[in-house]
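Just below sit the structures, each encoded as structure tokens.
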Structure I
């Protein structure tokens, strides 16, 4: 399940699937990964939370993992710079792409934010 859907939120779908069929195994997949949404996804019933880009092996590994064992750490975790970039862009989207409002919420100068938004994502 993707976190962002064209007409809603993937967390709501996870909750509905778990209500309908509690034995289902759901993986939350997102390009906007952050800790609060990961925690929310697990609380709603997802068995794992993967950040994009995730390949088929990652998805298969998560689906076939023993639920009684702790998950192993990811092979290729996002860098700290990438996590920061993702967070800034998520707040920017939540602020309806308003630079001034985003800068205020992130407690940074508007011009600094504009420079960050104009750059490509780090690896």
Structure II
């Protein structure tokens, strides 16, 4: 389910929806694939967090099978890979499904880093 805080990204919209938007608020880039079991676990948790944080970060979702150039550009070695963007650059990343406690700590760290860079 897409919301104002969660949206799909493809190669043609990457710069606008990830790089440019990360100058306004942190963006988490979720690179995943439908066939990937850990992706099916992590995706709903990320959506839940994006809704809970009410716009403190944006969740940009990439279907790796449809956008291999994005996965290649980020040197993704496995799915899911989540990459945090802040002020136009990658600031952190993690791989595989993670528990909600890990996600909260990761997201809080990215938001704090974004705010300190202001």
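Compare distance in nm of label points 7 Å out along Cα→Cβ at positions 62 and 78 across structures I, II and report the one with the greatest value.
Working: I: 1.3; II: 1.9.
Ranking I, II on distance in nm of label points 7 Å out along Cα→Cβ at positions 62 and 78, first place is II.
From I, II, which structure was relative contact order in percent (Cα under 8 Å, 6 or more apart) = 19 calculated on?
I
Distance in nm of label points 7 Å out along Cα→Cβ at positions 38 and 102 computed as 2.2: which structure among I, II? List each step's numbers first, then the result.
Working: I: 2.2; II: 0.7.
Computing distance in nm of label points 7 Å out along Cα→Cβ at positions 38 and 102 on every structure in I, II gives 2.2 only for I.
Using FRET efficiency 1/(1 + (r/R0)^6) of positions 46 and 110 (r between Cβ atoms, R0 = 30 Å, to 0.05) as the calculated read-out, with 0.25 as its value, let me know the right label among I, II.
Working through the options, I get structure I.
Starting from the value 90: which structure in I, II was volume of the Cα convex hull per residue in Å³ calculated from? Before the final figure, lay out the partial values.
Values: I: 122; II: 90.
Considering all the candidates, the number was obtained from II.
If helix-only ellipticity at 222 nm (-39500 (n - 2.57) for each DSSP H run of 4 or more, over all residues; to 500) is calculated from each of I, II, which structure is the one that comes out at -10500?
Label of the originating structure: II.
For the read-out distance in nm of label points 7 Å out along Cα→Cβ at positions 30 and 70, a value of 2.4 was computed from one structure; give its label from I, II. Don't jump to the answer; show the numbers that get you there.
Numbers: I: 2.4; II: 1.2.
Going through each structure in turn, the value belongs to I.
Throughout, read-outs are computed from the coordinates displayed, never taken from laboratory work. In this text, all values refer to a predicted model and were calculated from it rather than measured experimentally. Cβ atoms are built from the backbone, for glycine too; each structure is taken alone.
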